[in-house]
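Asker: Heads up, there are several structures right after this.
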Structure 1
Amino acid sequence: MLELRTKDLELAKHTIAQIYCPHELRLHPTSRNIECSLKLIGSSKLPVAHLGYNSRLTVDAGHFPKLFLLMKCINGSGKMQQGSRTTHLTLGKTLPLSANIGTKLNFDDGFLQSSLQLDFDRLQELCSRHLGYALDQDLQFELSTFHPKLEQTWALTLPLLEKLSDDSGGFPTAALAGLQEYVLNLVLQWHPHNYSDALSKPDRSYQPRLLRQAEQFMHAHAGEPITVSDISAELGVSVRALQARFQQAHSMTPGAYLRNIRLHKVRQVLLDADQETKVTDIALQFGFFHLGRFSQYYKQLFGEGPNDTLVRSRKWTGAGRSRSSGHSPKPVK
């Protein structure tokens with residue numbers, strides 16, 4: 001975690017440049033001084049910054065090199081310019097800023113943001129995996145605020161990201177990988193960009209062995225930090241092709257199929273539990289980063305909550321315990 005509060009303009013510029021990119025800060029003529037507050041929290045893979053200024057100013061960030069940013073306005077307002085496009089950011093709204101575009105940000109008095117920096121290479125790679133081919137130009141988001149449903153989802157997701165800590169040692173790689181891909185998919189699938197039309201077209205290319213290979217890979221590696229895009233890359237197909245085959249064969253997404261495999265594995269661990277077993281630890285181990293949803297999925301599939309399974313398992317004697325967790329994953333209705 002990094003925290004800074006300063007009235008030193010040069011110190012503020014230097015510190016913020018280490019997190020984002022080199023830039024210029026210019027105070028508005030009516031502003032005589034500046035105070036900057038900065039708090040960086042979360043994981044290095046999903047860093048969230050709370051950044052605020054007490055004075056009106058302009059940030060000239062140059063061409064925003066390799067920097068994708070989801071900026072949520074917590075206080076005040078601002079005017080954002082990327083290339084020839086301009087929009088306003090107001091209280092409670094979130095705006096995606098795209099990489100490698102000339103960027104100027106004008107902040108009013110008391111502007112405070114909560115921003116997530118996205119991994120440039122990972123985001124570009126994920127878009128490419130969805131499409132099934134290399135991008136011929138950089139991904140660029142529409143310079144507009146999130147629509148209400150996406151804003152509502154983001155408002156629930158951001159606090160979860162803020163709880164992550166690199167030094168906590170308690171967030172397994174599988175859960176972090178799943179959370180990172182979830183966040184990137186949110187903006188790729190729900191906010192307009194220059195590849196949105198291509199992503200909306202299903203890939204129905206015929207590949208007879210694809211379904212069996214994907215299922216086998218999921219069963220073999222469900223305990224590892226794999227995601228759906230990792231599976232598509234391993235098999236050399238687009239995420240869209242994978243989605244089309246699973247919808248056709250199972251009436252469910254490949255993500256739901258993988259989730260059900262993992263739920264069965266969690267159940268097996270809980271049925272074999274000892275006194276040290278904790279539901280939260282096992283859920284995170286198998287990539288479930290949202291524990292409330294994990295419990296819902298578990299109960300839908302098995303007719304009882306994970307804690308119920310754990311309590312019942314501990315009451316059974318070794319001789320009388322049934323260790324069969326069941327069958328192949330089935331759709332969640």
Structure 2
Amino acid sequence: MNIIGIESSCDETAVSIINDEQVLVSLISSQELHKEYGGVVPEFASREHMKNIDSLVAKAFDESGLTINDINGIAVTRGPGLMGALLVGLSYAKGLSFATQIPLIGVNHIEGHIIANFLNHPNLEYPFLCCLVSGGHTQIVHVKDFQNYEIMGKSIDDAAGEAFDKAARILGLGYPGGPIIDALAKSGNPKFFRFPRAQIKNRPNDFSFSGLKTSVLYLTKQEKPEWIKNNIHHICASYQEAIIDSLQKKTFKIQEEIQARRIVLAGGVAANSRLREIFQKKAAGRKVEIYFPSLAYCTDNAAMIAKTGMEMLKRNRTSSLDIKAIPNLRLID
């Protein structure tokens with residue numbers, strides 16, 4: 001079985017072709033133009049997707065050595081994401097499906113991040129607990145089986161990735177903020193400054209990162225620019241530690257409650273080196289299996305969309321051509 005995956009939910013145009021055994025090709029065209037704006041400009045993102053998608057699909061076929069006649073399914077992200085960006089990929093996939101009569105499979109982007117772990121760990125078994133951390137979502141999910149999920153905890157405001165980006169913007173570090181803060185934090189002291197860890201009344205498993213961002217803002221107003229500059233690596237390390245501390249405490253609290261034997265990380269923030277280190281140590285201490293996707297499959301990619309689409313097609317879960325893009329699509333309806 002060969003599946004082509006198309007991902008265009010935000011600022012990466014991605015195309016991948018996989019089969020039952022391996023990823024044949026995974027291509028990503030990142031949109032660098034957003035860096036000067038400090039965040040993604042939706043209209044520009046849509047235009048870039050339109051410019052890149054056709055040539056990227058052609059290149060995927062060329063590098064894989066396959067043709068459209070070898071494809072059994074067309075998997076495409078239908079949400080969540082930016083409406084204009086989603087429509088580019090979904091419309092392209094619909095046209096391809098209509099012209100070839102190859103089944104269309106609309107995929108949930110959040111689910112794709114979870115399933116991405118099977119690309120590196122094909123022997124990963126259900127059930128497991130997933131800490132999903134990305135630019136738009138922070139959730140702890142009890143994955144009981146494929147498409148059988150229970151949300152155990154979530155952010156009530158900013159996602160963890162969003163908190164990294166906003167802090168980087170406040171500190172004048174650039175975009176995207178996560179990799180920059182991670183790099184600077186390596187030479188910093190995580191105990192240099194005590195940033196808050198929010199606890200939500202009557203919701204012990206949920207997260208809140210908006211106050212953390214505000215703390216950075218107050219710090220920049222209270223201290224002189226020279227002090228901020230001289231201690232930027234310590235500030236980054238302390239800020240990063242506050243986010244990771246919240247993530248690991250709540251994840252392992254839930255792990256203990258449900259006696260999960262396996263923990264999986266997913267999403268763009270799962271590429272963070274400190275996050276991986278902390279989770280690995282904590283899991284080893286509890287004798288819990290821990291799984292991470294490779295760095296290439298943490299951030300947005302089409303291989304995870306293709307893999308999720310393959311699992312859906314195996315279960316005869318295909319989509320009609322009138323399927324709609326849903327910007328705020330949830331993991332569980």
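Asker: Which one of 1, 2 has relative contact order in percent (Cα under 8 Å, 6 or more apart), as calculated from the coordinates, equal to 25? Working shown, then result.
Answerer: Details: 1: 13; 2: 25.
Only structure 2 yields this read-out.
Asker: Given a value of 4.3 for distance in nm of label points 7 Å out along Cα→Cβ at positions 92 and 196, point me to the structure among 1, 2 it was derived from. Write down the numbers at each step before the final one.
Answerer: Numbers: 1: 2.3; 2: 4.3.
So the calculation was done on 2.
Asker: Also: Out of 1, 2, choose the structure whose coordinates give percent of Cα pairs over 24 Å apart equal to 61 when calculated. Before the final figure, lay out the partial values.
Answerer: Numbers: 1: 61; 2: 55.
Source structure for this number: 1.
Just so you know, all these numbers are worked out from the coordinates, no wet-lab data involved. Quick caveat, the model's predicted, so the values are computed rather than measured. Cβ atoms are built from the backbone, for glycine too; each structure is taken alone.
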